[in-house]
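The next part holds the structures, each set out as structure tokens.
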Structure I
Amino acid sequence: MSASGGGKAILAAFSANLGIAVAKFVAWAFSGSASMLAEGIHSLADSGNQLLLMLGGRKSRKAADSEHPFGYGRERYVYAFVVSIILFSVGGLFSIYEGVEKLTSPHELENAWLPMLVLVIAICLESFSLRTAVKESNHSRAAGQSWVSFIRRAKAPELPVVLLEDVAALTGLAFALLGVGLTVITHNSVFDAISTLLIGALLVLVAIVLGVETKSLLVGEGANPADADAIAAAITDGHEQARLIHIKTLYLGPDELLVAAKLGFDADRPLAAVASDIDAIEARIRAAVPVARVIYLEPDLYREPQPSPPTEQIILRSED
């Protein structure tokens, strides 16, 4: 997977989550903590998420064929959508179910020190995973761009997914630690149940956010304003005197942008010269925006825009 796909961040998150999931399930088995079970399911779901993201990255590298002439770049969006909707929602709804079950059938925690120890260790490991994701994201994040904007505008879905996963994981661990701690202090398991419900609500919320953002990528997003301006400038700034009539862009995958434009040329310009002009314009577009790999430029005759006919005014007079 390319750097833009956040391969290091995905591997770090997978390694951390798999080890944490095993530890949480062991702590749940010895303590009976509902929040530990919810957190174990959370970490197991996250591990599955990373496997799906890696699988999507692998499938997206398949060469284009007759059935998919523009390639398989959007496979990464599909697998990110599966991650955001199915696994997160399953984890969230299961946690909510466990929280309700613990509220209706409370029981005392046993060996409470074990889940608290596991939670502290898990917080350290998740912090390392989040640090790796932030470091990888900074390679793609524009200078001065906010994290909210990066998550909303990133074309590679893996990094936003891992970032939100890690933030949700750390927040969920804080909920679980607080719930277990209050249960130990008060000997009232309702706090453990409430923390489990909070973990479930958090996972469902993250699933909704990721689902909305990934859906936008699946439907099809165009170039951002800066890249769109750079492409337009590359078309019109040369010596060819080509006029830009209209342009459309579409991301075929995180690293591949389709550019389609209609250009106006003078009627007396020879066909060979027009073909040479188009080649030069394509080269400038690729130099200005390297992800613009698929370019279709349609030549047309340039016509001066005609002024709009004056609007006829109809005056209605009332009869005396």
Structure II
Amino acid sequence: MTGDKIDVLLVGMRKPVIVNGLKDKTNLHILADAKDPQAFIDSVADRIDAIAVSYTGNKVDAALMDRLPNLKLISSFGVGYDHIGVKAAAERGLYVTNTPEVLNEEVADTALGLLLCTVREFPQANRYLRAGKWPSGQYPLTKATLRNRTIGMVGMGRIGKAIARRLEAFGLPIVYHSRNPQDGVAYKYYPKLIDMARDVDTLMVIVPGGAGTRNLIDAEVLKALGPNGILINMARGSVVDEQALIAALKDRTIYSAGLDVVANEPHAPQELIDMEHIVMFPHLGSSTEVTRGAMDQLVVDNILAWAAGKPLLTPVPETPYPGKP
């Protein structure tokens, strides 16, 4: 802390909401402005009280934490926080916050859009028209339809519930798999993912990333989903065994896939890009100005709440704030 203001290190891109929200109320140190980032960190290390992380592609690991001896808080953008060494943070007595809730409805909207695009081949039909092919014949009838499909939700957290509400409006049967049954959820619960995959023809994946879910959707699950199966991934690319998915799509072990994420973003595998029978988005889940602005503001609000001695707004479960349920 310098003077009566806390010192904050901004890791990631210069987002106006975050910069403008912090620059007058804290001593803000912007890593993106440094010609030599490592030397810059060394020059401010002893002063840093909090880190603001503006993008999920920017990692904050144990090594960085150890370089900042007075660090107390990591306020991160995004509902997922697998880019933060949260276990290391907990071991060091640090608090970590994320930005849940404010993006639930936007991501759920995107999930339904991706599902519809994948099942009905809307992007392919758009390309067909733009290529001037319509005068020579109607776009082929799609083999897939939402009618008579059963959706298996892989994950039933806040966003999962928002997606399920929308699926109900389409008249689709819904079942789910998660680590534990969810209170107040009437859909059928499957303790084992493989059993659910056998019983449905569409998997909607919306679980956190990280070691606990890495390659959760593997070759065995894809085989169980079957030749009419459609996989929709709204989670993290790491949740799906990408090579197993490529193989399953090539040999039609499953029918198709809709992917908002890939394992090595922003570098999608060329094998997936070349597949005309799948749909891919460039991680659009919460990508509207309104929602991203609200997420950025929550990064700021967590830092300012902590600086004022108030409870953190959205601490992650691994680092609960005292007095916060």
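Read-outs: derived from the displayed coordinates by stated rules, not from any lab. The model shown is predicted, which means the values in this text are computed figures rather than measured ones. Cβ atoms are built from the backbone, for glycine too; each structure is taken alone.
With helix-only ellipticity at 222 nm (-39500 (n - 2.57) for each DSSP H run of 4 or more, over all residues; to 500) derived from the coordinates and found to be -9500, which of I, II does the value describe? Mind showing how you got there, number by number?
Values: I: -21500; II: -9500.
Structure of origin is II.
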Comparing I, II, where is distance in nm of label points 7 Å out along Cα→Cβ at positions 68 and 84 highest?
I
For mean count of other Cβ atoms within 10 Å over residues 132-139, find whichever of I, II sits highest and give me its label.
I
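With distance in nm of label points 7 Å out along Cα→Cβ at positions 28 and 164 computed per structure, which member of I, II shows the largest figure? Mind showing how you got there, number by number?
Details: I: 2.3; II: 4.0.
Across I, II, distance in nm of label points 7 Å out along Cα→Cβ at positions 28 and 164 peaks for II.
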Figure out for me which of the structures I, II the number 18.1 belongs to, where mean count of other Cβ atoms within 10 Å over residues 108-115 was derived from the coordinates.
I
Taking percent of Cα pairs over 38 Å apart for each of I, II, which is largest?
I
Between structures I, II, where is mean count of other Cβ atoms within 10 Å over residues 124-131 highest?
I
